[in-house]
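Undergrad: What follows is a group of structures, each given as structure tokens.
The numbers here are math on the coordinates, done by the rules we state, and not lab data. These numbers come from a predicted model, not from an experiment. Cβ atoms are built from the backbone, for glycine too; each structure is taken alone.
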Structure 1
Amino acid sequence: MNKRALSPGTLVHNRYRIEKVLGEGGFGVTYKVRDNKENRISALKEYFPMEIAYRKPGTMKITPTVGSESAYTRFLKDFINEAQLIYNFRNHPNIVSVYHLFEENNTAYYAMEYIEGSDLSDILIKKGKRMSWDDLRPIVAQVITALRQAHKKGVIHCDISPDNIFVMKSGQVKLIDFGAAKRTMNTQASVVLLKRSYAPLEQMSANGNIGPWTDIFALAVTIFQAVVGELPPPAVDRAACDNTVWPTERGIQEPFRGWEEALQRGMELHYEHRFQSVEEFWSALSGGQTLPDSPITLTQPLALVGTRGKYTGSRLIIREECMMGVDTGRCRVTYPIGTPGVSRVHLRVWPQNGKLMAMDMGSRYGTWLNGQKMVRGLAYVMDTGTTVFFGDDQEFRAVEVSGTQYTHTAAGTTYGV
């Protein structure tokens, strides 16, 4: 039995029943739990700094070691700050959501959404340490949208790396672990545990200016690692003698002319020479493509109506995740194999926080939202009247749904998805 973590079956806050340990770090333990109040599976993170605290056998209370009381209290405040910070982004589809923060047992806990999948680090291992830009692009696009929202609120993540980029089974990406995040831009760096290979020079200096460019550097290093198959030299080593061997020098072809130049600018040693916003970085990496607007303020219709193609006249009620494509094993809305322009798993639609979301799942042929090609892997809002088109002739329109429309439609079939 794990002596540090709470045992399966333990009830925390008279609400969260522990099922198993998901992971342990230097500052805490994360559990898979059953939320008895909301009747759902969640993840629960417990503040438990490994080196300066202990739990007496048979109790839930955590006690700082003698002489570590002030450090314990300081790190506890940081833990609570992290939870409060992430809570502010709970409506964003690409940032892990925190539901509940509370203190007891002389420590603190926060409950967050339980996500299944793999982090980018594990994905790279399974792929032989390398990915093509074509496969990596939808992942990076979603990280960019998460960082854009964080930076708008004056929050710098300060710990972008493959370990903190989580890819769900659906293809949706969640940015996790804001433990090192800073609340204000242009602030000075502080002494934190950082990943040397991903950290820019300004993050290693007490006088360094932290800003969006800090996250851009770490993300650029992550992209380099994924495409090349190994990390570049750390920034401190490059400052003495830059021996970076860039992708084209290794025989890796650019996706388009200027892509490697964008990567090099993202990894500039001096922050003044880097891109100053993630929007600029993404535009350069994608050949001028812009990101969709943030979905947070839009409202959700609850159904799609087929306006062209196989499902013309049908109303699809979206109550949970729905995949569309030719794969009958994974998709609820299916098309015959060989349907022109429709991939095996082409489109995902789902309700989230009072909105209807849509995502191209990496289709071969593309998907268009209101006439604009969707960026693969990015979550889009389908506001009332929005049309989504794919294949040679498959189109749906988002509509409002009244109570009676849940059971029947004037024409066609109702799908209670």
Structure 2
Amino acid sequence: MFNNIKDATDYIFNTKRFTKRQNLNDMYDALNLMNNPQNDYKIIHIGGTNGKGSVSKTLSKILEYKSQKVGLYVSPFVVKVNERIQINSEYISDEDLLEGINFIYDFNIEFSKTHENLGFFEQMTLIAFRYFSLKKCDIVVLEVGLGGRLDATNVCKPIISAVTNIQKDHTEQLGKTYKKILKEKLGIMKDNIPFITSIKKPELIPIIKEYSIKHNSPLYFVRNVRNIKLSVDGTSFTYKGNKYRTKLIGIHQAYNASLVLEIINVLNEKYYYSITKEDVNKGFNEVMWPGRFEIFDNHIILDGAHNKEGIIALKDTIESFTDKKITICFTAMKDKDSKHMIEALDSIASRIYFTEIDYKRSDNAYALYELSNNPNKYYEKDYHKLFNEVINDKSNEFIVFCGSLYFISRIRSLLTDK
């Protein structure tokens, strides 16, 4: 039993991050012992490699206008761990999180007598399911943690499932080919439940259709996103002949927002939600998502892009956003495709700095530096020193911090303190 939130979060962060399970039986057993709180509200289940957090946050913001209580479960966090569990855009309080961790701590002691210990993400997911039930949420937007088929969230019975896109990330867990990764992501498709996706790769479409037929799942594709324009105020675009603007900045955010629009269409047509274009525009205009092309002081950009495709999307967005010179500050986790990420960043950086963070998966600053071919490359192991150096540099350049949401979380904290 923990008396304060620091001890409680220290405990849960020190539990095993990934559990290699062959099925979800332990999660089902745990939820049965908890009287299945995940069945006490409607759920929209969101998966995909990139963008699922932006989709989840935007969708939950729009739904706030039509439901009394909208739960949101996302990962990882940028501001604080409470960010993972929200109701109507408010993070779970320290008091409620402490109570939830104390509950799961005691629960896990008994549960582990007959089952394998629950891992970090499984415990957080159980805390969230229970919290949303205790607070009597009407609907919950539930983001997949990793993959889909064996993800701890995949014990839910959603009213809609959606997948943003498929990229090569977490290949050790999900497979090394697009088709293998896709099949893991499609594991969230449920019998007779609408499935929506932004996936565009032609070779993957037949597999999606095959799964849809197998599950008798109505299938919706996001197509015809047009007229994408970026500004400091957000991203404007046209979808199915209608103009929209989301506060989130990035070419990819037009596609994320269009996926949200398709989800809204299904909610209206199948579940009679009566969400208006005005509701949608309010949500688009008010959504805030830390660390996703987030701009500070008009020249500092924080972006959690952490795989090849995410970095390419960031590169395309920067090129569309500004003509100024770009200073890049980058670090990544050891299991990422840093070579190709750095190649993309080299092509736009006037200067590129490499660093590392105090996290066991963090890659070595010098090892990353060695991968770069930029003529103006540097490395500094201490990210605090790097931060102070580039922030106090008076050259008229955009400064971009990217490569890992763990890194962005630390930089954002330094910026807000400053």
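Undergrad: As an exercise: distance in nm of label points 7 Å out along Cα→Cβ at positions 148 and 180, calculated from one structure in 1, 2, equals 2.5. Which structure is it?
TA: 1
Undergrad: If mean count of other Cβ atoms within 10 Å over residues 28-35 is computed to be 14.5, which of 1, 2 is the source?
TA: 2
Undergrad: Mean count of other Cβ atoms within 10 Å over residues 116-123 computed as 16.4: which structure among 1, 2?
TA: 1
Undergrad: Can I ask one more? Of the structures labelled 1, 2, one was used to calculate relative contact order in percent (Cα under 8 Å, 6 or more apart), giving 15. Name it.
TA: The correct label is 2.
Undergrad: To which of 1, 2 does the computed value 4.9 (distance in nm of label points 7 Å out along Cα→Cβ at positions 36 and 356) belong?
TA: Answer for the origin of the read-out: 2.
Undergrad: P(r) over Cα pairs in 10 Å bins from 0, in percent computed as 4, 20, 27, 25, 16, 6, 1, 0: which structure among 1, 2?
TA: Going through each structure in turn, the value belongs to 1.
Undergrad: One of 1, 2 was used to compute distance in nm of label points 7 Å out along Cα→Cβ at positions 4 and 52, and the result was 1.6. Which label is that?
TA: Among 1, 2, the structure yielding 1.6 for distance in nm of label points 7 Å out along Cα→Cβ at positions 4 and 52 is 1.
Undergrad: Which of 1, 2 yields -6500 for helix-only ellipticity at 222 nm (-39500 (n - 2.57) for each DSSP H run of 4 or more, over all residues; to 500), as computed?
TA: That value comes from structure 1.
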